[in-house]
Structure 1
């Protein structure tokens, strides 16, 4: 979404209600990979010198990469291992990340000045892409009324953090152990073979060699990681809806956020003004 649409505020608020340790990276063109993962420093003790690894901001529960496409592709790639293997390797040593661990990123439209495209390998590691649009006139009036007061609302982070990234558990809405239990419960959600096959067919039809008409609009389709993500997202959607089973509607609702960032449109499709959401809609009509 465009700047000023509360993308960062949304992520901050999410970390508040979940009661997770939270770090933020403000991405800029001069940001280095070591600014994310950490670096070795010389540690002097009692006349001897040794190297000590100082953890970077990636060692947390929730990491916000703010305006991620303002960092160079080299720096963006520093998150690849952390997002897939949940670990960081530096100096020949591997350091596991905390559980739970999640990366949330905001980005501005690629057409804006000072932005870089995200590497395909990194884009594929994001489970969902959420589009943030402008508010309605009524919503914007409410926002202005809220923030134009003598004392605008303070950040929800103010009462939550006790300093040093520690969480005040009295103000969070859910305990970390309960959050991890919900994550496990989501994976245990039953899904029928027919519904799972439907999800796989949707992903398969994004690939140019699938033979479907929608795939003709694409240079690259979604990977098997998208199939896994679509099934898991459908399970989560069913759980949020208060059901203990996954329906076809869950799969089709989650197809848009799971697939829209993984599909690469052909030049001809871009010239015609098509979007990945248009292609997904066509695929859903075929399967």
Structure 2
């Protein structure tokens, strides 16, 4: 792409404006193919990268990046600025204003923004996308450096107890205790937090157990390892959790808990297995 784009550069230097079809490309074998949804976004940033452009301007049907979907909430407001990290996460979680893969080609020197075609003015400020795309944003596997603890509250029909989770997190937050993860089931709710905060959280939440009729008991577990895997391609990769957990199964490593989002997977396992699990997962991702 970089080599082929040099032809465009020569024409641009002659003052000839080029219109490039953004959703078509060629495979490594030279076959014409479609780039899929958001292909034009990817093409725009890719050309900006290859041509050493000063600006990449995405022209769309909205004024820029909004605080929410304006078709659903009338009070949606336009953001003047948004970081590359925020834009990637927003796009990955369903906002169709920009394809998340396009940001991989955003160079630090490129000024990027999203504007509306209705303004008819490329100088319109729209929403500026601030910052470079870092390689660490693409794929990473991290082992939390210290063991964490798990506090589990057990009871009956907990999923249908409106406000119970809010009571738990409020009590913990008032004690200035950070929560790394929450797992909720029909008969239990589990919090993962720093080992140094575990005893305090345990005593605070025991008072809630006494006060709530639907809660019956609380337990405290220590020395849990937290492994976090981040990859924007997770949402488009069938079987990725199986790919991650199969090596752990073969190594007889038990998973205490697992949580996932569209771009991240978090595993909680016994601390003694943490380093081995980290190496195994690094080998498959």
>> Quick check: 3.7 is what I get for mean projected area of the Cα convex hull in nm², for residues 45-84 alone, calculated from one of 1, 2. Which structure matches?
In response: 2
> When helix-only ellipticity at 222 nm (-39500 (n - 2.57) for each DSSP H run of 4 or more, over all residues; to 500) is calculated, the result is -8500; to which of the structures 1, 2 does this value belong?
Replying inline: 2
> 1, 2: which one has distance in nm of label points 7 Å out along Cα→Cβ at positions 221 and 245, as calculated, at 2.9?
Replying inline: 1
>> As an exercise: Cα extents along the principal axes in Å, for residues 213-268 alone, calculated from one structure in 1, 2, equals 43, 28, 16. Which structure is it?
In response: 2
> Suppose you compute distance in nm of label points 7 Å out along Cα→Cβ at positions 21 and 149 for every structure in 1, 2: which one lands on 6.3?
Replying inline: 2
> Among the shown structures 1, 2, from which was the value 24.1, 79 of Rg and Dmax of the Cα atoms in Å calculated?
Replying inline: 2
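Taken together, the values in this text are just the output of simple stated rules run on the coordinates, not laboratory data. Being a predicted model, the structure only gives us computed values, none of them experimental. Cβ atoms are built from the backbone, for glycine too; each structure is taken alone.
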